[in-house]
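Heads up, there are several structures right after this.
Laboratory data are not the source of any read-out in this text; all were calculated from the coordinates shown. All of these numbers come straight from a predicted model, not from anything done at the bench. Cβ atoms are built from the backbone, for glycine too; each structure is taken alone.
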Structure I
């Protein structure tokens, strides 16, 4: 019996744990020498141990059995299939999932910054590396990354990634440099995604620093839940929705979905309990300001209707999904594991189901399968096996 059992499941969030050199085959020598490798060098002992364990699994069936037994307990680079695509296919066999969006983890830290040649060269290399990782299994859905600071380069980078086979395009949940993401200069980018039937996605970490670090200077220092000091702590957690709710609200208020009615988007690993109040806030803001703001007057629908037509969200395991569906509707929320990151926990399926005991069958099917199938679009043609 697989982890999914008899359920039809699509997983809206998983990751590659990149090894040193992940980008190198897709970079020219000039850019390869300009990557910021210091963070990778600091992880060398962890990477060496993880690659040794993976090598042992290739030759020792006992090690394979142990890893399969610990499928949702081992995390990060030590997890089965964290960086080996053949192992990841075996992981999907064990999960029993029909498909899985696959994001990078740390690659963008090697090339991020104001150097646009490095930024877009690194993004291009990451996209090709992700597509290469996912190319051997049709259940692995590669997610590209495209910065929006240069509209022309953004469109070209997205076009190459889409042509090469990516399923979704991640964009930062920030302003596009000195422009709003809805500026007309970026219309060719959004038009490309719309015409290609490829969704954009936001992901935690894509909005930059979560909050002013001064909020942690209180005389009571704490570590994050993994034991470090600079990951996500309770105050960081409070700030996670701020970036996506502003970014997505801007897309709606500026009429992007009227200009591109086929455009779809997903908000991944940023929780979703906030969506219940946010859609009400959007409608209230629309009523409060539309008398004086022509862009709001031109909207064809209420803001909350755009949310339900165009956007999907992944709750954190343990959030009250049944209540969220009751309050906001069954079309908004998607299942995810965050594999092999630790935030997904050891049994995300059970945690979600605990909160959905009173949820009807159709709404549960939408959460576990249908909503993500709608997000990824016709290019994937994902249908339930019972259809």
Structure II
């Protein structure tokens, strides 16, 4: 969560009456985390926000299911070629709501890709976790009752758990124009504690500042003519219908809200010798750390080896989504590749990369890494795009 925002009309003190110009009472909604102990936002509605009627729904992306061979698949370094999924759709349309494909998951994290080609036809509420989406290609608008967040290529987009929203894509609705790497985080997403001072402000030596985030723009109530909401809970989708427009918020304040963060706003650190991936830590979650690798100068010790050293991460599985640039430690990967290096076996650069990096002065790689503390399982969709020769490519 970031700093507090205040937009629109709110009462002068929480839990007291707010009335409109005609004297009508506004309805307060407390949008909380960790019960009532964590960060929160308070919204003020024209109407009661809890009058949904249960209806059937056919919307929602498919839940992750481990491939039938996952229990007997040998331990190995893996490479999944996600561009092969471009154009694939699930459900009835190509919206972000209906066309996501899960690839790797555990009880803390679900990760996958999406190639949306249509606006979300209904509103969405994910009751299972926060969402963090990296926009590899494309852009659009995240519409929420707290306001709109405009996003572009290279942005992370954050959606708090349980927030009503929908994605619109503007004119970029052809196959290949939108390409997203998405994560669902059941334990919530937060700024790593080492980047905050004692009062919660981002430290001056943090790798980004409050100004780097794109905040929601709020214009008050809106009616898009949509009354249906698809709610995800325990990996099942449930339908609800409102009698009136659910985006009827007249004002709000708090620290729980959506945002976008351009990955190139991340400020990389430079050292005399190679720094561990934790220095690239951008966002944290229960059981996971999200890291950003951006173009940067490399280590400047006269004998430094800039390429990542081989390592045995005995307590975490590592996923890397390769975005753009030249990946010094890997051969055979390109934009859209997902590598999965599991705990239990060492991993590191491809043959020759370690030695060849000596003397280099910068790297232009762009990638998103996810370190997970519980083992990841692969779906059938992941196995269908696996590079079978990846494990032996390190020989």
Structure III
């Protein structure tokens, strides 16, 4: 790793006239965003342009900063779950699981098998939903409007499934320390089965619309290219790294929630361009469908939470009829879960890449320090490497291919 090249940001100062090619005019500095439709949120890019050629790019962040990590210091561990919904708000189910797994690692507990399988299903549903939005909006950024309607039709089906499970469509807050908010409602597995039976045909339709489309290929092939060494040096993960040919997937390298028992492929590209990142995400949706099929087949009966009154709430029927359970609920709600002193880090393979949570505990009901490794924040570092030297129109394709969500960039 020590031999990887260092990454330095090019200066934003005006280039002296004598160093400019005589065939080119003066460079100019312009703002793109923070309300530009192609920046996928409140992202501001300061560009230095020579005509239509990008000479330098400097991302400016912070327009959505909410101080989440500091807020966590005054929250009990379960109270912070709704805040994770607001990170990558396109995949809240996945965020919920990632955070709770870090807390459970601190507590040293493992949830029952049924809860693990349901969490896997939540993560893969979130992955498909997030990739569908990326595909629809990314294609729309480059002028392929038809794809947008196909992807959002499928997302509507997924949101109906999510609503049936959690009671809400966007801010799910579904997981709890030691388990889940509720068990699967009646008929829910049938909804998922109907979706995964029909979804591959829709993916094939998208494949036929874009993959060999001449305009799409010209707008994406060779655009925003980055090498594997550069991607590793910048800390890229997820589809943005796998598009460079690096088969790094946290579900395989450090399995969690029983992922080691599922059969799936880790798709990789070879050129590290926009086109490869598109192909990787397209195949990932197929693999997520494959994982969902396996999860439905192996879903066991049993509890959805650990049986520990210091961690999970007792059954409501017992609370209403027994003094002991009533006291247990009162103590858990008012005092919260007290984690042992120590520090842990746990990461999951979120749709955008490696989403990690670092927790430092001093034995209180709240974390002494919580830090979030958000993949979108790190991905933005690569804009400069990918875009400099290309055209302004290619910069739009680069941003779309990185799939940043500003909710987890600014936190």
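Structure values in brief
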{"read-out": "Identity of the structure behind 1.2 (criterion: distance in nm of label points 7 Å out along Cα→Cβ at positions 320 and 376, calculated), options I, II, III", "value": "II"}
{"read-out": "Among I, II, III, structure where distance in nm of label points 7 Å out along Cα→Cβ at positions 32 and 192 as derived comes to 3.1", "value": "II"}
{"read-out": "Top of I, II, III by distance in nm of label points 7 Å out along Cα→Cβ at positions 128 and 304, largest first", "value": "I"}
{"read-out": "Identity of the structure behind -500 (criterion: helix-only ellipticity at 222 nm (-39500 (n - 2.57) for each DSSP H run of 4 or more, over all residues; to 500), calculated), options I, II, III", "value": "II"}
